[in-house]
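The structures considered in this document are given below.
FYI, it's all coordinate maths here, none of it is from the lab. If you're wondering where the values come from, they're calculated on a predicted model, not measured in any experiment. Cβ atoms are built from the backbone, for glycine too; each structure is taken alone.
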Structure 1
Amino acid sequence: MAEFAEPIARLIDEFRRLPGIGHKSAQRLAFHVLRSSAEDAERLALAITEVKSRMTFCSVCHNLTDIGQDPCAYCTNPARDQHLLCVVEEPYNVFAIERTGEYKGLYHVLHGALSPLRGIGPDDIRLRSLLERLRTLEVTEVILATNPTTEGEATANYIGCLLKPIGVRTTRLAMGLPVGSDLEYADEVTLHKALAYRREM
């Protein structure tokens with residue numbers, strides 16, 4: 001005999017496909033939907049279908065944008081600094097940087113990072129369009145904001161080598177210990193970066 005009726009079992013299976021969602025979390029989400037009103041369930045279903053039908057990628061920076069606004073709001077905003085270009089791996093990295101309120105330049109989203117072990121090479125991420133943009137924009141600095149992972153570091157180093165002949169200033173986000181953490185919990189790579197990027201007091 002099946003553990004759950006077919007509709008709820010199917011919903012649990014769909015939730016389990018989401019990243020970071022295990023069997024127990026999928027069950028909790030499915031039963032939350034089941035307990036919700038029909039209107040709440042319809043709103044959730046509509047939000048999911050709308051995000052698939054109305055969202056696309058900007059033809060310039062490859063960030064997410066509404067299908068009716070291409071290029072995106074960042075690319076078309078004249079108040080943004082046209083001389084700064086921040087390179088990130090994924091669209092959600094743009095939102096993380098924007099939350100700081102510090103950066104006012106343009107973006108370029110790679111949609112991945114170099115990973116030879118997973119078969120992801122330079123042609124599999126948006127590197128060609130980055131180089132094309134640098135030929136047309138008057139960029140004075142490219143900020144490499146890829147993740148502090150092996151793949152992110154490899155990607156930043158590769159892009160740095162590509163940009164050296166162009167002569168544009170290329171910087172990397174500083175990395176180190178997060179605020180509020182203890183040294184004993186920091187891994188060797190984090191401690192190495194913290195020491196390498198130490199500053200004068």
Structure 2
Amino acid sequence: MRLSPELLLRAYAMGIFPMAEGRDDPEIHWIDPRRRGIFPLDQFHISRSLARRIRRGGYEAVVNQDFAATVQACAAREETWINEEIFTLYTALHAAGFAHSQEIRMDGALVGGVYGVVLGGAFFGESMFSRVTDGSKLALAHLMARLQAGGFTLFDTQFLTPHLASLGAIEIPRAEYRRRLTQALETEADFFRSPGELL
């Protein structure tokens with residue numbers, strides 16, 4: 001059975017998400033981790049070096065300027081779970097208004113970004129990439145400010161990695177995640193509310 005954007009949204013609302021074993025693997029597997037990575041939206045850590053980088057400027061933080069290119073950049077690595085069907089599904093979700101990209105651009109070029117799915121007050125982070133030092137960290141910082149301004153209550157990172165943990169992500173049990181997810185789905189949030197200044 002081929003997936004549809006509608007089925008994908010139902011899965012997210014139940015707390016599960018899809019992954020492929022690799023870009024050339026046509027099979028998609030449903031993932032329901034026993035422990036889930038999340039960013040507490042009030043605990044994002046902007047290090048002193050990242051704060052200096054933000055103040056230095058020289059970049060532009062935009063949303064949805066090129067969603068497809070952001071997903072492609074996330075997939076352009078040796079190992080990826082983004083196959084052709086997943087790419088097609090998420091671009092369809094974007095066209096329907098449920099998936100967004102936070103992009104970092106320098107001189108117009110896409111140098112960092114993160115993308116994910118929005119349902120109610122939940123943002124389900126899917127993947128991020130960086131082509132310059134701190135590119136993904138800048139994207140994450142601007143995304144976090146956007147989610148806070150927009151009234152989001154849950155930022156799902158799926159898994160906890162050392163990199164995400166260094167930025168303030170934590171791990172919670174599946175039952176606790178589903179409790180927070182239920183509350184977030186009943187919350188109204190606005191992804192396009194202006195986040196204002198980061199620092």
Structure 3
Amino acid sequence: MSKKRIFLIDFDRTISNEDSTEVLLETHNPEFKKDLRKRYKAGKVTIRQFIKEGLSSLNITKDEYIKTLQEKVTIDESFKDFVKSGLEFRIVSAGSRLNVQGSLLGYGIDLPDEKIISNDLKFDGNKITVENLFLDKEKIYGVDKKEAVEKFKKQGYEVIYVGDGPSDYRAMEVADFVLVRKGTRAVKFCSENGINFREFESFSEILKTF
């Protein structure tokens with residue numbers, strides 16, 4: 001009997017075309033974004049700190065937050081067909097669950113909380129707090145994507161990991177197979193580390209294969 005299969009899929013720049021946190025910052029706090037990116041590129045800020053500092057710097061309500069995502073974050077539209085296909089999946093994101101849900105709502109995709117492994121946001125008027133529900137031991141990424149892969153493997157799943165960048169690397173090392181968004185940093189990482197992977201350009205390609 002063949003193994004049950006699950007896809008664990010990164011969100012920012014894998015499903016979406018832009019980084020949703022950066023879109024929010026560019027829209028509502030561009031000067032802070034410039035400084036935060038500079039510190040991140042210099043290695044002074046981790047991915048987790050980038051998300052925490054960035055999102056908590058936004059002085060907006062939950063409604064404004066969701067409206068920005070719906071209006072400004074675009075996705076690979078063939079992901080809609082992937083959702084409808086019945087293939088089992090979870091989205092694993094170092095951003096936030098609301099970033100994922102808010103962006104996808106703009107395309108008529110309404111995902112329940114349990115489909116998304118990510119950080120939680122609490123809103124108190126205009127004040128935003130980021131809660132790391134799936135924190136990695138190193139506290140670098142904010143979400144332990146490797147642990148997510150290992151959890152499903154222990155449950156007897158064949159895990160196919162879909163991603164594009166640094167927050168995905170540790171998960172890619174332990175997945176059964178990896179799909180990498182074409183032309184992204186993860187291509188080099190997988191090639192250099194002997195990881196079994198294939199590049200893809202859209203989710204319609206993935207549907208044709210699986």
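When distance in nm of label points 7 Å out along Cα→Cβ at positions 39 and 111 is computed for each of 1, 2, 3, which one produces 3.9?
For distance in nm of label points 7 Å out along Cα→Cβ at positions 39 and 111, the value 3.9 is produced by structure 1.
Of the structures labelled 1, 2, 3, which one yields 13 when relative contact order in percent (Cα under 8 Å, 6 or more apart) is computed from its coordinates?
Structure of origin is 1.
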